[in-house]
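Engineer: Scrolling down, you'll hit the structures one after another.
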Structure 1
């Protein structure tokens, strides 16, 4: 379900949830063509946490990072890291559910694993390479 402004209801619910945890909006950029970037910062399990909510041409994402991480990470990458499964495509509703339901778990795992950021990067790069290979194959064999 989408709100009148085009924002999925799940995004509104995520914003309410983050606010209830004490996260605060630290950046808000809204473009003329529907682009949106909302950055919320707070803590989870005593660690600094950032949730970026982004929209581009009607496609919404909710991304997450902790502590000194350089980049935010898609929830599907976090799921692959935490559960030891392949990266799968998930909807924005599933991304929101991950942040809501597994924020504390992800923070704890990140805190306990000195190699977490490197592992997340490796998983993310492998997934990106897989997507590029699929696209290339679709162009070569239409």
Structure 2
């Protein structure tokens, strides 16, 4: 796949996540936050693929991206948030319990309750948005 196509997909998923996040403020339904998590993670995954394609890297792993590619373009906080949103999405999919209370979603992950505030999801969204903005242009 061409890096341009992956970048376009990342922007698309980011725009869906942004609309859902903005809608959460009006309707405060956990499905909005779950949707934002999933769409933001898809955007992050597509962005990472775009970086791999742009750099012409054959062997691909999250570790290679975090250690070799991302430091060239992204600051530490952005890299950490990209990793975290992918981690949260994976954990959310395996969580047997999820429910919303106020402005947070509560997940049961590996026998422990984890709380994720809507503001933190917004931070993940902002980091993916910033990372897309820092993507190099030829």
Structure 3
């Protein structure tokens, strides 16, 4: 699982109905990026370990600062990539999924909910564990 390359991952668009939900996930992750961009690789490992995930050595490109994954359900893996493109371009937080996730028949709507839920968990645990002064994006986050 954690040593797979990028070729073993798919986007939300690969799930049935995923195209409809893709924009919502991108917008949600862009908002959460405002907090998660303040987390460096070593901190990402601490945070992800606390929610049962792992730091992985997978890169989308040279801008990948860190990548982590969680497995909410057996064979359903969500990979989050923090891409640091600044100062030329905007940084981004991306989510990809294991190809095996497609075999489960999970709806794109549920994949969307899991993706946002676990991104929120990263933020909750970052604030709890790191005790850094992280920005707030909502009353709870």
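Engineer: Looking just at distance in nm of label points 7 Å out along Cα→Cβ at positions 12 and 116, which of the labels 1, 2, 3 belongs to the structure with the highest value?
Structural biologist: 1
Engineer: State the single structure among 1, 2, 3 that was used to calculate relative contact order in percent (Cα under 8 Å, 6 or more apart), giving 27.
Structural biologist: 2
Engineer: Thinking of 1, 2, 3, which structure, once helix-only ellipticity at 222 nm (-39500 (n - 2.57) for each DSSP H run of 4 or more, over all residues; to 500) is computed, gives back -16000?
Structural biologist: Derived from 1, not from the others.
Read the figures in this text as sums done on the coordinates, not as results from a lab. Just so it is clear, the structure is predicted and the values come from calculations on it, not from any experiment. Cβ atoms are built from the backbone, for glycine too; each structure is taken alone.
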